[in-house]
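Please treat every number below as a calculation from the coordinates, not as lab data. Quick caveat: nothing in here was measured; it's all calculated off a predicted structure. Cβ atoms are built from the backbone, for glycine too; each structure is taken alone.
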Structure 1
Amino acid sequence: MSLYVIDDHPLMREAVVMLLRRLRPGINVVELDRIGGIEAAVKQHGVPELICLDLKLPDTTGTSGVHELKNLYPESPLAVLSASPAADAEEQCIEAGADIYIEKSAGASEISSALRALLNADGDFEELTPADNKLSKRQKQLIVMLDRGLSNREIAEELGISEHTVKVHLWRLFRRLGVKSRTQTIHYARIHGLLTS
């Protein structure tokens with residue numbers, strides 16, 4: 001398994017690579033400056049364990065890079081790292097299949113914690129065996145908070161965690177329930193008796 005960083009800005013790419021190497025010492029990190037080289041790189045280095053994608057590349061327009069990568073590697077977590085404010089592009093990226101949207105201006109520790117959470121998404125913290133239909137305490141909390149209509153920021157404040165961590169928790173919850181949005185999560189929760197009201 002390898003981690004892939006696709007960014008046409010050499011300094012930013014190197015910074016993300018350094019963060020990933022700190023998170024996973026010894027892991028293979030593959031650097032690309034455009035999406036065009038991904039298939040050849042995957043043949044050489046293996047399926048991505050994580051893809052970090054800059055939104056604006058010479059061979060992409062809008063969210064085309066997100067669509068392309070999710071079509072090629074649907075099971076690989078995809079983090080969009082963008083200079084654009086979240087308000088401008090986050091929703092479109094998530095709808096296109098990105099697992100998390102991180103502003104480059106967030107700073108190293110914030111970016112690092114978001115990527116760490118994505119890399120550990122299949123760890124013991126929340127994942128359950130398919131035969132076990134129970135949700136973790138955190139997942140149940142999230143469903144109640146979504147039902148209350150709380151934003152990511154409000155959830156983060158209430159739980160004392162970062163907004164990026166909230167996004168990762170939601171991503172895990174969506175995967176666990178087989179849904180793609182907050183609305184679908186609440187609908188699923190009501191149908192399956194996960195909300196008492």
Structure 2
Amino acid sequence: MKLFLKGDRCYTDKCAIERRNYPPGQHGQARPRFSNYGIQLREKQKVKRIYGVLERQFRKTIHDAERMRGVPGENLLALLERRLDNVVYRLGFVTSRDEGRQLVRHGHFTVNARRVTIPSYRVKQGDEVGLSPRGKNAARIVGALEMLEARTVPSWVEIDKESQVGQITGNPVREEITLPIQEQLIIELYSR
């Protein structure tokens with residue numbers, strides 16, 4: 001399944017999934033059969049790789065999602081979407097979540113005018129995400145902002161292109177997350 005982990009390369013013909021949509025090796029083209037547990041595990045691994053989260057952080061996020069009001073699967077996706085590395089990707093400051101994680105770690109972004117270097121920082125409604133003085137000169141961010149016209153920004157964030165500041169105006173809703181995720185399988189896996 002195409003997870004768009006390689007940034008712009010996934011939108012071209014050079015994408016590995018487009019070239020060869022099967023595992024390498026002699027038996028790569030055989031169809032594997034998965035049990036229910038295997039299907040749930042693959043879904044969890046897929047979401048962990050999309051958002052770049054390790055097991056311990058993911059388990060904690062699931063625990064937080066189950067304690068919140070509402071549907072646990074939708075809460076899980078909302079918590080993952082509100083991570084700072086994902087928010088800078090959604091605002092269009094970077095071209096991939098991995099790049100967002102690295103540039104947040106290097107101190108190129110601010111939240112409410114304070115520099116934040118923790119990619120898992122959870123933004124809240126009303127927070128302003130901007131560029132640090134160092135980030136305004138970063139070539140990767142400038143390049144991503146030039147391509148901002150081609151990308152769609154979700155309705156729960158707004159960006160002012162002149163001042164290069166993004167505002168969190170609401171909470172992410174499931175209908176706007178277009179990733180091919182079946183969050184119910186993940187919740188079932190952790191409820192065993």
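Quick rundown of the values:
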{"quantity": "Test item: relative contact order in percent (Cα under 8 Å, 6 or more apart) calculated as 21, pick one of 1, 2", "calculated": "2"}
{"quantity": "At a computed 5.3 (mean projected area of the Cα convex hull in nm², for residues 79-174 alone), which of 1, 2", "calculated": "2"}
{"quantity": "Which entry (1, 2) yields the derived value 13.0 for mean count of other Cβ atoms within 10 Å over residues 111-118", "calculated": "2"}
{"quantity": "Distance in nm of label points 7 Å out along Cα→Cβ at positions 63 and 95 derived as 3.8 - corresponding label from 1, 2", "calculated": "2"}
{"quantity": "Label whose coordinates, when FRET efficiency 1/(1 + (r/R0)^6) of positions 15 and 167 (r between Cβ atoms, R0 = 25 Å, to 0.05) is calculated, return 0.75 (choices 1, 2)", "calculated": "1"}
{"quantity": "Structure from which 23, 18, 14 was derived, semi-axes √(5λ) of the Cα gyration tensor in Å, for residues 31-134 alone, options 1, 2", "calculated": "1"}
{"quantity": "Answer label among 1, 2 for the case where semi-axes √(5λ) of the Cα gyration tensor in Å, calculated from the coordinates, equals 30, 22, 14", "calculated": "2"}
{"quantity": "Parent structure of the calculated result -15000, given that helix-only ellipticity at 222 nm (-39500 (n - 2.57) for each DSSP H run of 4 or more, over all residues; to 500) is the read-out and 1, 2 the choices", "calculated": "1"}
{"quantity": "Ranking 1, 2 by distance in nm of label points 7 Å out along Cα→Cβ at positions 23 and 143, the structure that comes out highest", "calculated": "2"}
